[in-house]
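Just below sit the structures, each encoded as structure tokens.
Rule-based calculations on the coordinates, nothing more; no lab input. Owing to the predicted nature of the structure, the values given are computational and were not obtained by experimental measurement. Cβ atoms are built from the backbone, for glycine too; each structure is taken alone.
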Structure I
């Protein structure tokens, strides 16, 4: 496609690779980081694409004036600042990049949780004030606790993955079925509220999640719990959260987002501070950060790359007439074991497998001479990763273009389980065969295992 006729207006600054790679693809880049929304509306008819973070809301008025718009790319996880339904009705592609900062959010959530439970912020300030109070800063261990995650998409999965080494039980709750994996067991909201010691939100802001965490919601939890929110502030009624902190129902709160944030996320309210916010500022068991969970140097680059890749996919689609490669090799053999750790040690000792905590990696070369890996991994007997299959094993196949293959399989009537996921060692998707056996498809980055 001739992309020289495609003009893109960048409304916020982003990592330079976004601009540079779009330019190399032939797009014409323009920027305007300072004009008012009305001034942008006056010229938006001249553009086919928009790249934005959260500068202002893209509503029907804006979209009606964007008569030639083909896509809106938001360099972030959510699309709540865009009238999505109206944009889709105008055949405008909507692009977000939750894959780009999910790792950062997962790490930030773990950091907040550990700081809260171990009173690190209080201890730090106390020592800097000249005190040495050990008993007053005695903390709690995460081991043995049950962590509940509401919202099990990119962010929730990232948080659960980070918890693997803490010997905790992880439960997840989501509006979509069959999203649980080896890192979290999917349960109902009621079961999560019965068992949770730690609650972490990873949900988008929608009409269904607006003010979701209220007094009734909080009181439905059987046990007092720690609360982490790195999702959206408007999902929580702050006054009800404060009541729960005062009563001890919530043991501590780590809040990267606040109800009072402006839609742009760039500042808080203007004027007098709400009473509930004043409490949060003064409470020792509350940890606050300014909406930076996904705001790392690494995610800055990853977000930009995801946006480029998704724009490229719109204008340079895969040739549907070309034969699509499907399975290219065995990616892994996974099976259930009563004592997976002991089994890994046995195979390492007696059969000489080079093992780690996950199993063993076998290396081989394809016909082009590329290094390829295949994983051998025993899983715990009670794993939910094979679900909904009831078999004791699960196959993993290597593929070359996972997204295209999943789309093709969907057209062929194959059951897709959950959404594909991206990690630093490749992309993953899951399907079911006619007997209900779950199969993992892997588009690998083999070098991550070397």
Structure II
């Protein structure tokens, strides 16, 4: 730790609009490792700590503080004489890895207080927002280790989150094998946000009307929320999310299930249209949640033939590939949300191959519009109104039905290998905001994906009764 402290130099790292528009939440995952060989030195506590702080030497941004001038103008300020140290804690638990395995790693079986930060970005007891939270939990009889690893979206997105975790794993292995001299050979990461501007093309594609209206339409509440400090904003949003009492579940969709539904839906679409798994999930999940919301509320737009009610869905794309940034080792946020709106009469109709084909057609323009020109236009739009980052969250917080869907599958979290093999299980924490969907790499990476879904409890009850969804996706926990 002392070497890390001594390595940090004072600096200010300006954040950009792509950071602030996702700054409300953390990226909180827990990695479970099994001591399969019953080694007494399995993932040594000291070695984990030493390698973590050696990793932090490559990411001094994590020792900084979020500083705001209001209205979305944020920076990370690193003061060498007053560091905001990473929240790295260690503990032991009376829970055995066999108990976790026997319960399928269900959240209910996890050790208490694994997560040292919640789903939303808020300050700790010292008044500072920690820029990385890690909790290493030694399981009963040294049967395994659980690692909570959480970073605020202020700093980076899911892709970069996993790159930091993998770098920790790599450094742990190098130090454990007496190869500290190889640390200097590791490619450096950059947190310089100006790289984004360098990658934007000259060509532009217009931002769709609904996304532009969502980000630029006037809202007094959004303006106030943009003016206040990040700590106060985080406290307010954490209270809102806590009151939702959202219920989460994890589902698995197998390759066989995908193939069967692709075949059925494909017959209702033109031969030239190639449906991606992500499009299929976007269409099916939004239909399933909308149907469940209608049943839970006891109201339906379908009983009103002239109903014009629509459901907003924020579809969030990771756009490194579109900007040619996949090889830049950029540790920041490259996410772009597009706001869509679909008639409830379409969403609430019975789920059939034909109705899903109609949904895919409904989303196809949005999905196929994502290119470098659109990203450039989005960046210009939010750059010109730095306070607009709060407008989508206000709109969606006011609605009990609006959804967010992260379109791209999260990176393979099971690549986080400290030298004793892939994790036995990886999962987000259960508490989360309502009506959110994440697509996760399955532990068996050769068979489909896992779907993390949240909803209000009465809505989730209907999701678990939805015959079409439950035939297609199998409940994990």
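Using FRET efficiency 1/(1 + (r/R0)^6) of positions 250 and 362 (r between Cβ atoms, R0 = 30 Å, to 0.05) for the comparison, can you identify which of I, II gives the largest number?
II
So Rg and Dmax of the Cα atoms in Å, computed for just one structure, reads 24.1, 73; which one of I, II is that?
Values: I: 24.1, 73; II: 22.4, 72.
Of the options listed, only I reproduces it.
Once relative contact order in percent (Cα under 8 Å, 6 or more apart) is calculated for all of I, II, which comes out largest? Walk me through the intermediate numbers first.
Numbers: I: 12; II: 24.
Sorting by relative contact order in percent (Cα under 8 Å, 6 or more apart) in descending order puts II first.
Ranked on mean count of other Cβ atoms within 10 Å over residues 130-137, which label among I, II comes first with the largest value?
II
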